[in-house]
Structures are given as C-alpha cells and as structure tokens.
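Presented below are the structures under discussion, each in the form of structure tokens.
Please treat every number below as a calculation from the coordinates, not as lab data. The model shown is predicted, which means the values in this text are computed figures rather than measured ones. Cβ atoms are built from the backbone, for glycine too; each structure is taken alone.
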Structure I
Amino acid sequence: MGTVPDDELVCDLDARFLADGGVGRDGIPALSNPTFVDVDPVVPENAYAKEDDRIIGVLLSSGWVAIPHNIMWVHEIVNLDDGMAVTYCPLTGSAMAFSRASVGGAELGVSGLLYQANLIMYDRNQPDESLWPQMWGEARCGPRSGAQLDRLPVVEMTLAAWKELHPDSKMVGLTAGLADWGRYARNPYGSHYDDPDNADFLGYPIPLDDGRRPPKERVLGFPDDGSGPVAFPFSDMAGVGTRAVFPLTWDGREIVVFWDGEAQAAAAYEAAVGVNPASFTATEEGFVDSETGSVWGVDGSVVSGPLAETTRRLRPIAEAYVAFWGAWAAFHPGTVLGL
C-alpha cells in the first residue's frame, strides 16, 4: 500500500479525496539525473517518443532539455543536478517544476498517494519529510505543512514543435538503466484517457463540480492572486487562431498568454522585453514584440529579428501551468475563464 498518513501525522487535506494509488511508496520510481541525448537525429535512445508526443521543456544551466511525457508516464518525477524537480501527473495532466532548495536540496519522490487524483510527492529529507500535493506545490502533511516549493517555469508542446524551436537541444535518452523500451512507447493509461470528454479519473475521488469545460480539456491556469484564479482553455484559444496573444493583468503584473496551435502549447510571460513594456502580435512566424520587432517562440526564446543573435528570453510566469480542467477546477475553485 502507499504511504498513508498515520494518526501522528497532521494533514491539512479533505480525507474524502485522499486515496492510495495502490503502487506503494516509490512504486512509481522517480528518476535522478537521467542521461540526455540529442533530440535529432532519431536514434534508438530517443526513438521511444514520436513527433506528436508531448514534452516538458525546461532551461537548465547547460541549455534547453526536453522530458517527454513518455518518461513521466513511468516516473512522474525527474530530479536534476540543477536543484530542480520536474514533475508530471498523468492523471491530472499537470506539468510543474520546483526548486528543491526549500527542502534542503533533497530529492522528491512519489508517495503512492493521490489527492483529488493528483500526485502527492514526498521530500527525502529526514526527519522533516512531508507530503506535497503537486498541483498546490505546498506541504499538506508533516513538519513542513504550509511551506511552499518555489516554482520554476516549464513549457509543454509536441516533440515536433520542440525540435523546430530547439534542434540542438537534448532529451531524456533510454540507456541501459531504462532498457524496457516498450514501457515508454505506450501510454499505460490507455489511448483514450486524455480525451477531453472522458470524466473517468481511474475511479479516484475528485470533485467534478464545475462543468463549464470538458473534464480533461487542457487549460493554462493561473492560481489565485487575490482576485481569483484564471484559466485559458485550449479549445477557446484555438478558436481565435493558429497563433494568438491574450493580455492579462495578474498579481499586479501585465502579462501575455501565447497560444500556438501547431505546437499545442500555451505559455505566459511578462508583457515586456527586458525592462521595457511591450505588446505582442501573433504572426505566421511567431510572436512579434512592439519594442524591437523581434519574433519570439511560444517558449519565450527569440526566433528572429533584431535580437536574434542574443540569448534574450521573455520572463516566464512560473506560477502558470497546464492541467486538465477537471483537476484545475478542483484545486482552484471559483476559476474565471480567460476567454
């Protein structure tokens, strides 16, 4: 069984929505510092991921890397040398990255528990080990209860779109330690699990009280900044165009949401280039800023134009993340739809 909180462990969780996933503590094994290989050309070490598979992109000190959902179906957490933990819950469709500094650099593991069908992580930092529901990024059981993990930015998109933006980047490779190629080539939850209208979260308890969107439609969500959480549904953004820009004031900041339908990606950035405020326009090439006329990708990196020879990047909103609507609404009730 999983790491069920015992009577001595104080938890700030509604017991109705707490479930044992049945795999046990570390039954889903987190990865630590996996081997990275080139995204191109296709070789046996990277062939497990297909062009239309989704990846989680993060910027490390060594450069951009992609962690395919295929890896996260099996492991859910990847601990990296940069002090980062990249996490993905396949049940709730939520990809988030955290700094491990607030747990003394300890690695995160999979507890075997779920809250509202969402991954509950634990930190491997005895004697203060605590339990952290991923979509809150906050300890809810144990000595650190109430503490927050600092969030780090991620961007999700198809592998094909990632290769176009970052042809020289790296991705997790299947080496001797990850030899069972078949496990990473097929979604163990089934090909229909992610269907937007599929309300089944494998029977795990989750309050699906907000039916404004299909339960597994992907949304880009912003947590409550004092005026309520906000979410941008993918299908609504797609209805505006293949690429689109949506302005938003959140947490006292002027923000832009980029939508790229070809990449099946949405991400949020400060509406500025450097220290200068800017507006952005969606074009066939990308997102053009009003300040310099440079073209930016959905990942916030410069694609072409006056800043093309620099390493400039738009400032991402790390708190915003993509999840299935049913899970987002359960963790962030009262969400306002951005469109």
Structure II
Amino acid sequence: MPYVVTLTLNPAIDKSTSVPQLVPDQKLQCAPPTVEPGGGGINVARGLQRLGLQARAVFVAGGPPGEVLQQLMAREGLAAHPVPTAAWTRENLTVVDASTNQQYRFGMPGTTVTAAEQAQVLAALDALAPLPDVLVVSGSLPQGVAPAFMGDVARWARQAGARLIVDTSGEALRSAVAEGVYLLKPNLGELARLAGVPALDSASAAAAAQALIAQGRCEIVVVSLGPVGACLVTREVVEHIAAPAVKKQSTVGAGDSMVAGLVFALSQGRPVREAVRLGVACGTAATMNPGTELFHAADAEKLFQWLLQTMPAAVPAGPGVEIQAVVPK
C-alpha cells in the first residue's frame, strides 16, 4: 500500500450551524453547531480514512485554536504531524438559512506563516520516515506564504520520489505546475488561467489539459466541473464523467472528497478511469450531507458502482477531441 502524506498550509476549524431565518440587526438563535477539523489536505486525509487508508497529515497549527484542531483530529484517529506557528489557526463558519435552505460560507483569513515556519514545514517533510510515495497538497496558501513556496514543495516531492497531487489555485498552482506534478485537479477557471486564456469550454478544456501533459507539466488532469462532474485527461484518454443526480445539502468538502477518492483508488492500483469515478462518487456523496460533513463511505460506494456500470469504452485522446458525456438517467 503506498504511503500517502497530505500537506495543509491553511487549515481551519470548521463550524457549521443553521438559523430559522437570516434577519439583519437581530440576535439569531443557532442550532447546535458541528465542529470539525478542516483545510484541504486535512479533509483529504479524513476522506482517505473513511475509505480505509490512513494518511499522515502535515499541517501548520498555532495558538489555542491550533490545539483544538489537533484534538479534533485525534478524536477522528488521524495521524497528525503539526508544525507550530506563532499565529493562531483560523476558524471558518457555515450557516444555513432554514427558511430558504441557502448556505452562507464565511472563510476567515489564514494564519500568517513566517519564512522560518515555512522552512520548518519543509523540514517536517524531510523528517518523515519513510518518505511518502504520494504527497497531496490541497487548499489555499495562508498569509505570508508566497506562491513560489508551492514550487519549493514540488521540487521537494520530485527529489523525494513522491508523486505530487495538487489541488490549489492561482499563482500557487502555476508555481507547482512549473516544477512538474503527477496529477492536477483544477476547475475550469483555474485551468483557463494556467492556459493563459479568458475562459474554456468542454473542447478547449481538453486541449488545454493535453497541452500541459505534452509539455511534461503533469501526467493526469482531472478538471472539476462542480455538479456536472469531472473531465479526465491523460495522454491516452479524454472523458467527461457526469455526476450522479442526488439530493444536495451542502457542497463544503466536496472537492476534497473527490481528491480522497482519486488518491484511494490510485493507491489500490485501479485504472485512472475508475479512480476518477470513485473521486466523482465521493465528491457527490459529500453533497448529500449537511454543513461541513464529508461523505459516508456507503453512499460513495453505491454511487461508484453505478458509475462503473455506466462506464463506456475509452475515448482516445487527440487534437480537437470533445469530452464525451455519460448522462445519468
């Protein structure tokens, strides 16, 4: 079984609750909150654990909230490797207006991570024994961390012989791609920025991803299409996997759940076309739950089996190939 490590540079304590109705200038009575550990890489590690694979989560943590974050992770039995920071770990809030079922997500600014603390993050990776087979970097960068740091992480992964899976955005994503990664999970907007164009449609998204692969920047691109599903692009295949239709409650953590499904399936030696289907299944299953709750493994497995049953023959990659869709019935 491959040894998987996740890296979270901007973790959070995720709190979720609901109110009967959002009304300005009034004290609102909230439902009992749910409090969970959060941040991209931490959520990926949580998802992997639900699927039966324990990853080691490397993350920054500071102040009393950082201690609470570690306690929440210990409660879930996660293998935690915190890197101390002087600044406090942030807290995020998700509120559902029960009268409309609309969700409001409040993301707090990230912890300021100093240059010395960034060096400690790389030192923490160096200290891992053994070094990971797979490194998953997911989430945004906190204050104080330049996008170039993601390039440092990518170089570390290459030198360590680890397959790097990246789910971030902006210049941080560009810095990682410049060094070369194994798998990218951008959305259409992020892929467009990488390609240097204002926008992408289905056909041009496939071409943009193929260009990155041809340049040696990555081996696999999984373009997240939100409720529509995902687009898989490799040297051999271009394919659109449509998300199964479910009753959605919350999209928080759906992207991280998708990454967890991808990583788990690939760690099991499954073909990449099956891996992206487990990713879509996990991401879709996460939307079935309220607040910040991730997917239930049983829900993900049911959706995965449905996606396998509807999987068509592979669509060969090539210039101008449009993404082929499998439409749920």
Value -2500, calculated as helix-only ellipticity at 222 nm (-39500 (n - 2.57) for each DSSP H run of 4 or more, over all residues; to 500), assigned to which of I, II: I
Comparison of I, II - label where distance in nm of label points 7 Å out along Cα→Cβ at positions 38 and 286 is highest: I
Structure responsible for 4.6, with mean projected area of the Cα convex hull in nm², for residues 142-205 alone calculated and labels I, II on offer: II
Parent structure of the calculated result 60, 48, 39, given that Cα extents along the principal axes in Å is the read-out and I, II the choices: I
Distance in nm of label points 7 Å out along Cα→Cβ at positions 174 and 302 - structure with the largest value, from I, II: II
Given 3.7 for distance in nm of label points 7 Å out along Cα→Cβ at positions 14 and 158, calculated: source structure among I, II: I
